[in-house]
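Trainee: Next come the structures, one after another.
No value in this document is a laboratory result; all are computed from the given coordinates. All values reported here derive from a predicted model rather than from experimental measurement. Cβ atoms are built from the backbone, for glycine too; each structure is taken alone.
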Structure 1
Amino acid sequence: MTRRFLLLAGTIAAVTSLACSGRTPGPTDPRYQPTANVLEVVATLRRHVPDDTYRFEPARDFTGRNVYRASLIRLENLERIHADALRAGHLDDVIAFAKGRALERIRAYDLAAENYRRAARRDGELQQEALRSAALCDALGEAAAIGYEADRPLLDGQPAVPPPADPEAAIAAFDRRVALLGAVEQDAAGTHHAFLAREERERADRARARYFVAIRKLTPDGDVRAVAELQRLASRHKDSKNANRHLLELADLYAALTAEYVESRPPESLWFEPPVFQDLVDAASRLYEVVANQDGTPEKLEAARRLEAFLALTLRVDRDRFSP
């Protein structure tokens, strides 16, 4: 016991001595160090500007944040912290141009165009590219404002826009939006702005599909049209990073149609038709399984859990319909 006590006392003394020695801590983790200079942010942006964000998720920096959003925050912090050092204005065009590159990737096209024009005020290598980028951002912003979009952000005090009552008018607006984006993509061929135009076309197709899903109970054959629009979205954007999300939306619609069919035609009633019910079940299950079999995607687990919940409904219906 004495030996164990002495060993424990020696250990405690060693730890206490180390804690009180005042030793200088090791180097700080780079993730928590402030940005060194503008060049560091510009270098990060320049590396990721050519990224195809239509097919792949936006890059993340060493902190795990969206690289474009993080770069914008760091530039604004540098402007605020080093305001005196930057007062001479030698880097105004570089900072404004970099902010434009970051803003356009987070869909702030109006602010991106404004920063590009600010960068173009100074003669230099960035002027022509800044003017060209400003014009493309103006076109992208104009296109993004066309057509009804339920989740479109609104400015403070701006009233919400009601959905169009006429589906044909809604389709005409979406067609005009897609046509403008197609022209932008053609003008920007070979540059990263083509990826932005492609992303906006996908967003327009998704807004169109969601519009018909929202009004499906208010129009004749609304369910059929909603399914067709979601199928159109999934088929037109197979190469998108959101392809699995589109399939999940279609599967969710089939699952909702299945539940609504059971509610309107209870399994014990004479109006319940097993073949119709089975077609809806097969369609939803097949889509959930397709996504659940995609290894390495964040939607894999989500699809598997939704499939389990959906199959629980079908088991209950089968019991109610076929049990003696």
Structure 2
Amino acid sequence: MYRILHIGVGPLGHRIISETVERGVGEIVAVVDPAPNLAGERLSKICPAVKNDVVILHSIDDVRNWSQVDCVVVTTSSDLRLCEPTFRTALEHGKPVVSTCEELIYPWLRHETLADRLHQLALKTGGRLLGTGVNPGFIMDALPVFASGVCRSVRSVHVERIQDASSRRVPFQKKIGAGLDLEHFDRRLADGSLRHVGLGESLHFLAHYLGMKIEAWDENIEPVFADRELSCALGPIHKGMIAGVRQVAKGYAGERCVVSLEFQAAIGQADPRDRVVLEGEPPIDLVIRGGVHGDVATSAIIVNSIPRITEAAPGLHTMATISTVRCR
């Protein structure tokens, strides 16, 4: 059983903490969340699965029992720059870190210098750092790369993730703009608060590990409108309002599209599915009917990654550089 320092006790963090304990993978020996209403509270008060007396700390600087920590789990922000101080502190203590930070899936796309600094720090201290999740982290990046293991050649890859967001957690429904009108959708699109983070990272992860030279790439986002009366955890969604978002990223070698990723998540979405298509020898067309439930899978892959990152060599890792993550 691993001794875990967990940072971030939002809805996803709460779920990961509970699963870590309930599955017997780890014990929470320290926990951090800067929310004023949480600092000083016993973790067991909000996570009944936790049976010890660990108290929620306001800052990672308040952690005093580093010698008892086997692994650090970080579920705070999608932005690597915002997570850097936390990652740096954990790595300075030589600890393995696994995080849901989407930009950490393939950090060299937007933060090459920062990624190299974190890698060098990990090499120096013996720490390890991994970003993962269901998407990005698995469905639209790691899974297609793993599927290519039976291919003699791969000329192009296309991945679809089409989700019915009705059963997803509230922060996810907010992130896809459920219930907004077009004016508010456009406003949030402009300020960057409405988008699936990580599609570009997944595209470049695929290109890198499949050996595809991307000369240009683009990404676009558009609303998905409700075609009937709907409801979700945020309230009713009337016909014609925003039910979700469609986001497409494409990577080109010359004029040929060699990587295309389609992400669509909406309340009441018909025919949800995950699909991986590899144009190659042999061709692969892999479909998961109904799709993989994002909240269940994100929690599971974080918990399942704890043993893999703790046994990895020091440095900054991706899902393609650690041993295969699996459920036991």
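Trainee: When helix-only ellipticity at 222 nm (-39500 (n - 2.57) for each DSSP H run of 4 or more, over all residues; to 500) is computed for each of 1, 2, which one produces -22000?
Mentor: So the calculation was done on 1.
Trainee: Match the computed value 19 of relative contact order in percent (Cα under 8 Å, 6 or more apart) to one of the structures 1, 2, and report its label.
Mentor: Working: 1: 11; 2: 19.
The read-out was computed on structure 2.
Trainee: Once distance in nm of label points 7 Å out along Cα→Cβ at positions 120 and 152 is calculated for every structure in 1, 2, which label goes with the largest value? Write down the numbers at each step before the final one.
Mentor: Working: 1: 2.5; 2: 4.5.
Ranking 1, 2 on distance in nm of label points 7 Å out along Cα→Cβ at positions 120 and 152, first place is 2.
Trainee: Starting from the value 25, 15, 11: which structure in 1, 2 was semi-axes √(5λ) of the Cα gyration tensor in Å, for residues 40-111 alone calculated from? Before the final figure, lay out each step's value.
Mentor: Values: 1: 23, 13, 10; 2: 25, 15, 11.
Traced to structure 2.
Trainee: Shifting gears a bit: If semi-axes √(5λ) of the Cα gyration tensor in Å computes to 32, 26, 18, which of 1, 2 did it come from?
Mentor: The structure behind it is 2.
Trainee: Which one of 1, 2 has percent of Cα pairs over 23 Å apart, for residues 96-199 alone, as calculated from the coordinates, equal to 34?
Mentor: Value 34 for percent of Cα pairs over 23 Å apart, for residues 96-199 alone corresponds to 1 out of 1, 2.
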